Every structure is written in C-alpha cells, then in structure tokens.
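Pasting the structures here.
No lab work stands behind these numbers, since they all come straight from the coordinates. Quick caveat, the model's predicted, so the values are computed rather than measured. Cβ atoms are built from the backbone, for glycine too; each structure is taken alone.
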Structure 1
C-alpha cells in the first residue's frame with residue numbers, strides 16, 4: 001500500500017507520518033503542496049504542523065494549495081484521506097469535513113498525552129482498534145477545540161461520524177478529560193461517506209513503544225486493512 005504524505009511550507013510532522021507508515025511495512029512518499037497529482041497513492045495523510053505559518057487562521061491558506069484539488073478528486077472517488085492536527089484543520093477549511101477548529105478553551109497551547117475512546121468501529125480508520133480499547137495518544141495544539149452548530153452535531157451523531165472522543169484512562173467521556181473544550185468531547189470525525197477523517201491527537205507520535213505508546217499505529221493499520229479488503233473485492 002502506498003501512502004502519500006502531503007508537505008506544506010511549515011509542515012513539521014511529515015517525517016513522523018512517513019516513519020509511522022513505513023514501520024508497518026508500507027510505502028510512503030512525500031507530495032509537495034504545489035503538486036497537481038497524487039500519483040498512484042492508495043491513501044493520503046495530511047500531517048500536522050503550521051502550514052503557511054498558520055497565517056490568517058489554521059489551514060485557511062493550505063486549503064487553496066494545488067495539491068488540495070487533487071485530494072478533493074481523490075476523496076470524491078472514495079480514496080482514504082486522514083488529516084492529523086493541522087491536517088484536520090485543513091480538511092475542515094476545505095469543506096471535506098464539517099465544523100471548525102477554534103482556540104482552545106484555556107487559550108493556551110496544550111502538549112500532553114490524552115486518552116481516546118473510539119466511538120465508531122466501522123470506519124476505515126478505526127476497524128483495527130479492539131472494542132473498549134482506550135487509545136493513549138499525544139496532542140500538541142493551540143486551536144484544537146472542535147466547534148459546530150447544533151444541526152451539524154446532531155447529524156454527526158445520527159450518521160455515527162464521531163470516531164474518537166476525549167476520555168479518561170478508564171474510557172469515561174468526561175468534562176475533565178477534555179483538554180481543549182471540544183463540543184461533545186470530539187477528538188476526531190469522518191465524512192458521511194466514511195473515507196475522509198480528521199483528528200487533533202497525533203497517532204504518528206504514538207507509533208512505537210519507544211515513544212511511550214504504540215496505539216497510534218492502530219489507526220494506520222485500520223486504513224491498510226480497509227485497503228486490503230477493498231483490493232481483494
């Protein structure tokens with residue numbers, strides 16, 4: 001399986017994503033923001049960082065990069081797209097995911113380990129995560145508070161598009177476990193077609209036990225498992 005790892009000016013987690021994917025034995029290649037094609041990619045990862053220095057607001061300029069037109073076409077054709085942290089912000093700005101990421105409730109940058117409950121196990125990004133397994137994955141963001149109006153939140157719940165929620169170590173979704181004020185404790189969502197997903201925590205930074213947790217690799221493994229099943233069909 002070949003992963004395309006996008007690179008924007010000021011991306012800083014592209015190498016982390018490349019390493020995480022290659023640890024699983026898959027091919028991963030960088031795709032520069034000026035590219036107009038994704039080549040023969042089987043999946044796309046939009047990494048974290050500060051694309052274009054977060055000028056204007058996070059992801060607001062990156063959404064206009066030429067490569068995002070290719071990502072839009074890829075997603076429209078059913079291709080798997082994962083946005084991590086700034087990548088999540090870019091997907092929301094581009095309209096590939098609903099809602100927006102705004103300033104943390106504390107108005108402070110949060111860099112810490114958090115726990116995630118998987119709210120839907122039937123998505124290409126979650127199917128390899130065991131039921132009731134609480135993920136331990138780090139965050140590093142200043143604008144990670146997920147916000148949407150009530151009709152959008154209701155639709156996310158109705159269509160089971162909420163994939164991950166902030167929780168405590170025991171899996172309880174509580175206000176105390178919410179690091180940024182996200183509505184419904186939302187840490188990550190997907191589109192209705194379930195082929196585009198974004199999350200604020202960094203699975204790329206939890207890809208091996210040396211980093212304190214290997215839980216993040218389950219998300220990449222889920223994508224690979226889905227791709228293999230599609231290919232077999």
Structure 2
C-alpha cells in the first residue's frame with residue numbers, strides 16, 4: 001500500500017505521519033507538495049495536522065483551494081482512502097468531503113492534552129483493529145477543534161453510523177455529540193481531531209493510535 005502525505009505551507013505533522021507509515025510500518029510513502037496534482041500512484045492520501053497557510057481566514061479555508069485538493073476530491077470519488085487529521089479534518093470539511101465544520105473550542109483556548117476516546121464502530125478498515133466500545137487515549141492539540149453541524153446533519157451522521165470516535169468525559173473542546181472523528185457514508189474518507197500518529201511509537205509511551213494505521217493496512221490486505 002502506498003501512502004501520500006500532503007504538505008501545505010504551515011503543515012507541521014506531515015513528517016510525524018510519514019514516520020509511522022514509512023518507518024514503523026515500512027510502507028511506501030511520499031510527501032506530496034500542495035501544488036502537485038498527480039496522485040494516481042497513491043492508495044491512501046493523508047492530510048496532516050498543522051496550520052496550513054497560517055490558519056488565515058479560518059482553519060483550512062485557504063488550503064481547500066490548493067491544486068492538490070482537486071485531486072484529493074477525485075481520489076475520494078474513486079473510492080480510495082483519504083485520512084484527515086486535525087487541520088486535515090478541518091480541510092476535509094471545508095472542501096465538502098465531510099459534513100459539518102470545526103469551530104473554536106468551547107472555552108476559546110488552545111488545548112494540548114491526552115484525552116480518552118471511545119471507538120464507536122469497528123466494521124471499517126479505519127477502526128477494525130479496535131473493539132467496539134474500547135477506550136483509547138490519544139493526544140489533541142487544537143484551538144478550533146469543536147465539531148459543529150446542523151441538527152439535520154447530526155441526525156444523518158447518527159442514523160448512518162458515521163461517527164467513528166467520540167470523546168469520553170471530559171469533552172474538553174465541547175464538540176457536539178462529543179464527536180471526535182467521522183467518515184463519509186461510503187466509509188473511505190475519514191477525519192478526526194485527535195492525533196493517532198502521535199500515539200504510535202512505543203518510544204512515546206503509547207501505541208493506541210497505531211491500531212488505526214494497522215487496521216487500514218489489514219483492511220486492504222497489505223499485511224496479514
């Protein structure tokens with residue numbers, strides 16, 4: 001399986017993701033500059049965390065117009081996998097691949113912490129390495145990570161089981177329905193605010209996030 005990690009001006013978690021996919025999992029990985037458009041060789045596109053374009057206007061609002069995003073949208077429409085982490089989740093909502101939006105945290109403060117997250121479903125590659133209802137601990141680091149959507153969108157998300165992760169108490173950023181990560185109805189596009197790549201290396205004291213990457217690989221038969 002070949003991964004591509006998108007790099008925007010202001011990205012700061014791109015190499016963290018590449019370290020997991022390339023070095024820990026030994027999967028082909030290439031860094032994709034935001035002005036590139038050819039990603040036909042990639043199986044999974046990861047839009048990492050950071051502060052694309054300095055978060056001017058609002059998080060992800062400028063990144064959505066980068067040439068690479070047109071290719072990412074087409075990649076997703078072909079049924080290929082797209083993962084957005086933190087700022088990447090914000091970008092996926094801005095470009096319309098995922099519903100809703102990410103707004104300022106409830107208390108209007110930047111939050112950097114490790115939080116308990118509940119796995120809601122495990123019938124998709126993203127979460128199949130976990131157990132339904134399992135509580136894992138993942139790092140968060142964001143100022144605009146509170147998920148918000150209209151009541152109609154929230155009902156659709158719940159009715160179609162598109163919520164894959166929820167914050168356990170305390171829900172520090174105040175996300176509606178405690179939503180920490182959602183997928184599209186097809187299940188191939190997934191966005192989350194917590195950082196699984198920061199909880200994948202045993203040297204960091206936690207591998208709770210590695211299950212996401214391993215589950216994805218197992219789901220497409222890349223590893224046994």
Structure 3
C-alpha cells in the first residue's frame with residue numbers, strides 16, 4: 001500500500017451500551033487507563049506510520065474537535081466528516097467522507113483497539129485486487145457472536161443478524177476499501193457498512209485476512225474494563 005493512506009474512524013454512533021457515561025461525552029473520549037480512548041488509538045496508528053486520520057463523527061462530535069483539533073499536538077493530521085442533520089449509518093458516513101479519503105483507505109471502528117500489523121493487512125489488500133477487505137478472527141463465539149463464514153481463505157458469508165452454523169469467525173474491526181466499493185450509493189442516505197460488505201461478498205469481491213491475535217474493544221462495559229486493565233498493566237510504573 002502507498003505510505004500513510006488515510007484511516008477512516010467510524011465514531012458517529014450513540015454509544016448506548018456505555019450509558020450513562022456517554023450521555024455527555026462521545027465514545028472516543030471515554031477514559032481508559034487515564035487517557036481518552038482516542039489517544040490510545042492514535043498511538044497505535046502512529047506506531048504503524050498511519051498519521052492521516054479522518055473521523056466520521058456525529059453524536060457529540062464537536063467535543064472531539066475541541067479536544068484534538070487538527071491533530072498536530074499528537075503528531076498526526078486529523079480531518080472531520082460530520083453526519084449532518086441525520087445519522088447516516090456506518091456506510092453513509094464513509095460515503096460522506098470519500099472526498100477526504102481518496103482512492104483507498106483503512107476503516108477502523110471507533111471502539112476497536114487492534115495492536116496488529118496494519119501494513120500486512122494493507123499489502124494483502126493491494127495484492128488481492130479486490131475493492132474491499134475484511135479482517136477476521138477465529139472466534140467460536142468467545143468475545144461476541146461469530147458472524148463470518150471464512151473457509152479456504154475466502155469470506156463465504158457475513159451476517160451480524162442471522163448467523164449460520166458455519167460462522168466461526170468474527171469481523172475483527174479493521175477493513176480496507178477502494179472508493180469504488182461505494183459506487184452507485186447515494187450521498188446523504190443512511191447506509192450500513194455491513195450491507196455494503198454483504199454485497200461485495202455476494203460478488204466475491206471482499207477479500208478476507210485472518211488475524212491470529214484477539215481484538216479489544218470499548219463498545220461494552222465489560223470490554224472497557226478489560227482494555228483498561230490491559231493498558232494499565234502495560235503502562236510503566
């Protein structure tokens with residue numbers, strides 16, 4: 001992949017599972033190990049040489065702008081793409097942000113903490129020649145409900161709402177896309193990224209990259225507590 005392609009961070013949701021703490025702050029600003037979660041995400045991405053971040057924001061997003069600005073203080077470049085008057089969904093938010101994202105970009109969920117080799121994922125995507133890639137983890141229902149049928153290096157099915165018996169993997173939380181994956185989809189319309197991914201699967205156009213390390217997330221109180229413990233353990237005393 002070209003160096004430092006943008007990373008779109010999907011951070012526009014209401015974070016209802018973390019209430020009451022997210023009634024007044026967005027999820028990215030929830031404190032983990034003494035810092036806002038977004039600071040930990042920035043550190044991970046910077047270590048991978050990924051310093052151009054495009055935040056897809058909605059709910060309470062102005063607070064993130066106020067705190068992080070253009071990112072210069074953190075050694076990164078941050079741009080913001082707001083949903084506008086109505087929530088656009090994960091896919092709609094990406095379509096809105098395409099002018100800032102260019103021809104190819106990573107997509108990271110705003111509650112995912114993924115200490116992995118981002119360049120290996122990007123290189124695999126580039127060599128696949130496909131318009132999209134999903135990272136997957138062999139989950140067997142451990143950390144959340146498995147939602148991906150991944151077999152012989154291929155994503156055969158993906159469904160978060162109606163899992164199949166063959167689904168032993170889970171969407172790991174990092175994707176890579178070309179802008180062409182969203183061709184034909186309307187701007188300012190509500191679109192779920194999962195629906196875009198399902199369309200690509202049906203066309204055999206969604207590459208799958210299996211990650212062996214488990215993922216961490218702050219989308220739930222249990223996940224937040226677990227990551228907080230992990231990062232505090234890693235911090236120098």
When 1, 2, 3 are compared on distance in nm of label points 7 Å out along Cα→Cβ at positions 41 and 105, the highest value belongs to 2
Matching 1.3 (distance in nm of label points 7 Å out along Cα→Cβ at positions 161 and 201, computed) against labels 1, 2, 3 points to structure 3
Output 2.1 (distance in nm of label points 7 Å out along Cα→Cβ at positions 25 and 97, calculated) maps, among 1, 2, 3, to structure 3
